[in-house]
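Take a look at these structures.
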Structure I
Amino acid sequence: MKGINQIRVAILIDGAFFLMRYKTLYRKNKGFDPRDPVKVANDLYDLVNQHTKDKYLYRVLYYDARPLTKKSHNPISNKAIDFSKSNVAEFKLAFYQEIMKKRKIALRLGHLKDRNTWLLRPNITKDLLKGKKIVDDIQDSDVYYDMHQKGVDMRIGLDIASLAYKRLVDQIILISGDSDFIPAAKLARREGLDVILDPMWNHIDNKLLEHIDGMQTFSPNP
């Protein structure tokens, strides 16, 4: 139940950013295993609880893109690849199930834009241009399937605007490091909301710092 004069807070989490930083910051923690969806989900919710002490949690919104589940062939060896059975896809799908069990967490899932092509990794392209490698040296691992996250930033921006205009919360805590959220952060502040950024010890663009009310992080200090 909401207590008298409690700050109402919503926590918005950029999932791709959280998982990337998690692998770096939590590796010294007991039981660390970035492949264990239960452990990662529990650590995520511990972070939420640290942010919401003495506050009323309106909701945790977790944003990510659904993993790719199609099949393709590696252009080097022509080996069949089933992306639905990849470590990334299996982890994410299991992780979503775990965080949905947590109280007041809602998933906001975008999608991956499939460009239906494979690309050389930048370091391999550089080696080819410098003559350090020839085409016959290229291995399966030297190429990757081209796909990009879509719809996530838009969902974050729309939710920030909705929270602000409807006055559903007093404070927004954004776990991210992306300066793309500057317009949404500016809007929330104009509507009187307190906007706190948790960059998980990541370097932040000064442009983003201008449009928040403070920074706070409870992740392990690297």
Structure II
Amino acid sequence: MGYVNRNRDLPVLVVTGTMREAAVLDQLGVEVIAGGSDPEGLAQQLAERAPYCAGIVSFGMAGGIDHTLKVGDWVIGKRVTGAFHTKCDEAWVNVLRARLPRARVGAVHADGRLFADTADKAERAWASAALAADMESHIAAEAAAHANLPFVVLRCISDGAQAQLPPAVGVMMRPDGGLDVGAVLKSVVEIPAQIPALASTMFGFAKAYGELKSGARKVGHRLGFDDRAAFTLA
């Protein structure tokens, strides 16, 4: 396995969607890029930083595709499907499994879309057998592949497969990963009937965020990268 002797002084690069997700990684010894709603900008940042990093993690919240997953459940990506297909680093996956033994391990789908509709989630589950979907993993995975870096996905479920996301969720993220309050308020004014669904969705997000913080601490320093050698077969 060629990754075992990679210099531990190089940073572990973590890709999230929002700045709030990035905040839970404070003091865990990683460098974080919040992609926000700017996929081209994220790809450019990763292309610039990846050659100088030890590994890349796609981290944060994700929508459930598998109907058995609940809000707050963890998913460890064994492979990525969608806009870019790749396997995740097996040794790193095993480290994460040891730190989060209740996590599900399987495919994560990412193609830049927000899967807000229950029918879309069901179709994707049938087509790809994915456990979850997010909006950044395909970009992070491609950057890791081009730089020949180990890559893994670590995501917490923020909305289940049965959850229909309201329109405001689709506009709430700014290009820099911050919350676009103005866009959310505008969406609510235009479609006030979504308010109950939005309140329920935000409650789920808050629950997932709490689990995101505690789970990140369980995984620990550099999100387990330095312990990969113990799980690597000669």
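Quick notes on this one:
- Source structure of the calculated read-out (distance in nm of label points 7 Å out along Cα→Cβ at positions 71 and 159, 1.1) within I, II: II.
- Label whose coordinates, when relative contact order in percent (Cα under 8 Å, 6 or more apart) is calculated, return 23 (choices I, II): I
- Among I, II, structure where semi-axes √(5λ) of the Cα gyration tensor in Å as derived comes to 37, 20, 17: I
- With distance in nm of label points 7 Å out along Cα→Cβ at positions 31 and 183 derived as 2.7, matching label from I, II: II
No lab work stands behind these numbers, since they all come straight from the coordinates. Quantities reported herein were computed from a predicted structural model and do not represent experimental measurements. Cβ atoms are built from the backbone, for glycine too; each structure is taken alone.
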